[in-house]
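Below: a set of structures, written as structure tokens.
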Structure 1
Amino acid sequence: MQAREDTIRQYDLYGESGQLPDVMHCESIAARSALHDWELVAHRHAHLHQLLLLRRGAGRAQLDDARFALGPGALLNVPPGTVHALRFEPGSDGLVVTWTQAMLDQLLDGDAAVRRCLARPWMAAADPALDSVALQLAEEYASRAAARALVLRGLGCTLLARAARLGASVGGASHAPPDSRLQRGFEELLEAHFREHWRVADYARALAVTPTHLSRVLRGLTGQSASGLIDARLVREARRQLAFTNLRVASVAYALGFADPALFSRVFTRSAGCSPRAFRQQLDARQAR
């Protein structure tokens, strides 16, 4: 979709600085895209979750290393940290709704299935019910009516739930296993320390449990061991760096805390099924088509 750069750009909100001052942020696709010649280069938001609904026009999107053609009714789910690039045909329009991760956690507290579905990037086809809720939310967001924040919370919950229903059929089961506070604590620590190569024992110590108990709980909830989840997080970031930057494989390894690029290649190959160099070559071949 674009030439690789030295680093992946990171924005608070489409390039704007500062925290969201509201329950959420809602704007039209055209409002931002038209300012940038209808193309938003590859970037990510560390602590923001977005739903993008294309209501008119067409375009293309990339979420991490997956590419999608967009048409009317396309719904994109973009969790925090997901590298995404967007290109629209001039005149396209729709809505982009953004929540902070903290607000999303509040809205989805106690609903593990929805949280899990929204935790991965995907594209689905919006239905009339979701489209209607999105329009109601946009109208309420633009107003200053009484109890606006409360209405936005309700509409936001409904929009997220309807999105999760649609996303459940895209690359995953609709009934996710229940999560736990231990799992959520592990995920927060993993996001903060995966580049430091914490061991399972380090995470267990920080969570005040034994490594055996932590691994048993995580395997029961996710189907993966704690060490497998640690490797998967490293590899997910490696895939993003290989897809969106021009860093050499060795430089990616060092940026992810590996002292030995050969070890990085072994970890990546074990998880991705191909070497880092082959993975990048496959992406280049797909983009050249």
Structure 2
Amino acid sequence: MYKLVAIDLDGTMLNSYGVVTENTKKVIKQTIEKGVDVIIASGRPIDSIKAIANEIGSNKYFIAGNGAIVYDIKREEIIYEKFLTKQKVLDIIKLCEKNSINYNIYTEKTILASALKYNVLYYHKENLKKEENKKTNINIVKNMYEYIKESKEDRFLKISICDDSKTIFNSIIKKIKKIEDLEILEVSHLSRKIIKQGTEDIPIEYYYTEISKKDVNKWKAIEFLIEKLNINKEEVIAIGDNINDKEMIENAGLGIAMEKSTPVVTKIAKFITKTNNEEGVAVALEKFC
């Protein structure tokens, strides 16, 4: 019997509009009632995940920042952490600004951005449909380098870099790889999300990567929980769709990829479920739990 299910959010549990369907919520709650721990494993910051964890009835733990944090929901505290140093963040900011490329910085609870573009625009539009206490915190900062330099904040989860030009994007990635002690996601495809503008669906498309401290990934965080919960990896299901889900899908007892996931993930998954717009998470849980 499986005892722990780790589920990604964007492109996995959430549909293209950023919503967990009522049926998916019902199936997740039924899975939890059977004694299986269902946790979120996402790249998002803490507060953005908290609201969704509450929606689905997951009240024990979640993983934030692509594995930089394990959060204890009941105790409301971080129990595992691996943060980027302020100096690394400043080095990356300098490089991005010198090359005029868009980036945003994830702290424990906030996304710092210089403009509402790409993934931050998607989160902003998502916020418009949410109650105040369920919104993703976004802080628009004019002079990011000075803001970070003068800030007392020193707990940085990750930096997301986005651009709609593949040439520009690939150029900056080559430069960032020269900075030591970083984990850089090798994303080779466009991210596609949809926002509502009145009655019209507007696609947001961009190339992106995410930069964390070296050896940060979702599976490392799951390993911490495995030890804490006294279970083994054969009792774990991991469900995801993207390159930041690779390690957990590869190492879990049952790795599940969404249909139309990045090929890197579908190649290593033991099972391919339906897409996020066809409630693939609910389909997988009903089949295996």
Structure 3
Amino acid sequence: MNPFIFTEKTSFMKIALFGGYGFIGTHLKRALRIDDHELTIPLREGFAKSDADFCADYISGHDVVINLTGAPLSRRWSEAYKTELYDSRILTTRKIANAILEAPDPPTCFISTSAVGIYTDSRRHTEESLEFADHYLARLCQDWEAEAMKAKEACRVVILRQGVVLAKDEGALEKMAPPFRMGIGARVGNGNQGVSWIHIDDLVALILYVINHPEITGIVNAVGEYPTDNYHFSETLGKMFTQPVYFSIPKFALKLFYGEGALVLTEGQKVLPEKLLRNGFKFQYPSIDKALVGIYKE
């Protein structure tokens, strides 16, 4: 099923898409090309350009700038890799925001990303929540968002706090699904930690929706309508391959393997997309059951 038949067609725009060759960017640029927008997709090397050239080539004269850059979170966090995580988000976003502020013809909208890992695991969170976790990922997200928000003096800024993005053989499921397919899938710990997720088609659709709805500004929780927990997520994924889930991975084992980066797996949040729902966005895959059926059964 083509997910983009559920979105409003936007008028022609010139759009700069940073991170356009990554997992999410590849899906998004396909949708933008369906709508016949003119795309500028900078390579990573583009950030080495002078500020003036960077602004002229990628920012000024564009209607929308979208920033999807950032090194993957799902690997061991050595001190060197934590620096890469930080620089790939903070320095890139800072350069884009500064260019927007200096552009003679700035965009009308800047869409940047963040993560639901900014929140505590203590309760359900909407965009109004200010209860942030006290660990490296949460502090990284706060710094990341602060850099993007600097651009609001020149244009509308939207920051997408993304959950786990689900797609067949891509993203998180690329590594998670094979053990479940073989009947050796496992929960993490007791499975009580929250899982806020979103189907890739809904993520792309909501980005198009945000572009087309200027009343949407600031923080947006880019997650499915109904968060779940690791226990239900694991059970549902096992059912997709008609395999029971007998095993549980101790949290300490993941910490030994991933180091500090294990918190992405051992901790979790339940996050609600209140702003999207309030502004009329309709999810094609509101529940984890429907999302995984859509990925593996349709």
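Bear in mind these aren't lab numbers, they're just calculated from the coordinates by the rules spelled out. The structure displayed is predicted, hence computed values, not measured ones. Cβ atoms are built from the backbone, for glycine too; each structure is taken alone.
Quick one: helix-only ellipticity at 222 nm (-39500 (n - 2.57) for each DSSP H run of 4 or more, over all residues; to 500) came out at -14500 when computed from one of 1, 2, 3, so which one is it? Of the options listed, only 1 reproduces it. Computing distance in nm of label points 7 Å out along Cα→Cβ at positions 61 and 165 across structures 1, 2, 3 gives 1.9 for structure 1.
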